[in-house]
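Rule-based calculations on the coordinates, nothing more; no lab input. These figures come from a predicted structure and were not determined experimentally. Cβ atoms are built from the backbone, for glycine too; each structure is taken alone.
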Structure P
Amino acid sequence: MKKKENRIFEIFQDNKKISEVGIFLALFWGLGFAFLYVPNVEFITLITFLSGLLFGLKRGLIVAIIGEIVFSSLNPLGSSLAFPPLLLAQVVGFTIIAVAGNIFRGFMPFFPNNKILFSILYGATGLLLTFIYDSLTTLAFPIASGFGFKQIVATYIAGIPFNLIHIVANTLIFFIILPKILEYVIQHLPEYFPTINNYNSTIG
């Protein structure tokens with residue numbers, strides 16, 4: 001009987017994990033397409049980072065890779081399938097974001113007592129990750145097209161004003177919104193961060 005109960009629990013846990021990935025993929029695509037016509041303001045970077053942070057590396061990468069491939073391929077403003085090097089750069093960028101989220105899992109036990117510090121750290125992380133992503137996608141076309149060094153540099157410089165808005169937006173999203181989401185998760189869904197104990201006693 002005990003063995004049967006354990007098996008049922010394992011099946012439930014497996015289904016729960018699949019459902020969580022499905023929910024985050026839906027959030028990825030829903031928010032991605034919802035903000036498609038708002039220049040350089042998006043929440044899919046946040047969703048990808050959260051997937052790595054909440055679910056770990058494997059499921060975080062699933063959300064990042066599948067989410068970005070589908071979103072970029074079906075983008076009505078221009079499908080990345082028309083230029084595979086750009087799609088590759090986008091997928092690599094989101095893979096890095098998911099990995100970064102997973103790295104932060106190890107630091108979450110320190111979050112409750114250092115919320116201001118973590119807000120600053122998350123803001124800086126959003127800045128860095130967006131800079132890396134924008135650099136990869138900006139350089140993908142000139143490098144893959146065989147541009148010379150000067151042309152590559154000129155293309156990158158030309159994209160700075162456009163990318164700067166994206167970087168500022170994600171820095172603010174990571175600085176303001178991400179800590180609030182994590183506070184809610186820790187208080188109401190503690191199973192995602194079992195190493196954090198007595199959180200309620202640390203907030204005031």
Structure Q
Amino acid sequence: MKEIYLKSLHAFISKVVPHPESDWILFRDSLVFKEIEKGSLLTRAGETENYMYFLVDGIIRIFQERNNIEYTLRFNFPVSPFNSYASFISRSPSLINVEALTDIKVFRMSYDKMQILYENSRMAERIGRRMIEILYVQRELKELNMNSKTAEDYYCELLKTNKKLTEQIPQKYLASYLGIAPESLSRIRRKLSV
């Protein structure tokens with residue numbers, strides 16, 4: 001099973017950054033496969049992020065807590081990279097939490113191994129840069145969408161791209177992500193089901 005996930009990750013990385021097989025082997029050998037239970041926190045606010053994760057199965061939620069209220073910032077679906085990037089890069093305490101919303105399967109790489117890879121593989125440097133570029137574009141598009149589209153429009157887009165997985169996300173987290181109350185999301189869902 002792990003080999004299937006590894007092939008999926010390799011296909012994703014190859015699409016993002018074409019590379020020679022020798023670089024892939026260096027990268028692959030720095031990864032550790034983990035199966036993580038639903039509800040587990042992979043990163044906690046206040047702790048320094050030590051891993052770059054590549055999600056190959058399941059759903060994760062990235063959220064911030066203020067005044068005992070959780071604000072969902074992002075969901076990740078397979079195959080995608082995630083972590084607390086600001087913490088990982090700056091080696092400072094994370095401002096966000098990363099939670100497994102379902103049982104998940106990931107490959108992870110430690111900060112120290114990534115630094116060694118950066119020194120020994122041009123591909124690793126390019127992957128690091130491309131992951132940051134991808135995340136920046138995703139964040140900018142979300143901000144633009146949230147300011148130019150209704151919550152209903154944004155919810156419909158989420159359904160188009162990840163309908164099966166979106167159905168596994170609790171309503172309160174989806175509503176938080178959309179910046180609306182759970183009751184408002186219920187109304188949107190009722191309207192769309194008619």
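Using the calculated result 1.14 for Cα Rg over 2.2 N^0.38 Å, for residues 45-164 alone, pick out the matching structure from P, Q. The correct label is Q.
Tell me which structure, out of P, Q, gives 2.3 once distance in nm of label points 7 Å out along Cα→Cβ at positions 117 and 141 is calculated. Here the read-out was taken from Q.
As an exercise: mean count of other Cβ atoms within 10 Å over residues 149-156, calculated from one structure in P, Q, equals 15.8. Which structure is it? Structure Q accounts for this read-out. The greatest value of mean count of other Cβ atoms within 10 Å over residues 133-140 among structures P, Q is that of P. Here Cα Rg over 2.2 N^0.38 Å, for residues 13-92 alone is compared for structures P, Q. The highest value is that of Q. Could you tell me which structure in P, Q was used to calculate helix-only ellipticity at 222 nm (-39500 (n - 2.57) for each DSSP H run of 4 or more, over all residues; to 500) as -17000? Among P, Q, the structure yielding -17000 for helix-only ellipticity at 222 nm (-39500 (n - 2.57) for each DSSP H run of 4 or more, over all residues; to 500) is Q.
The greatest value of mean projected area of the Cα convex hull in nm² among structures P, Q is that of P.
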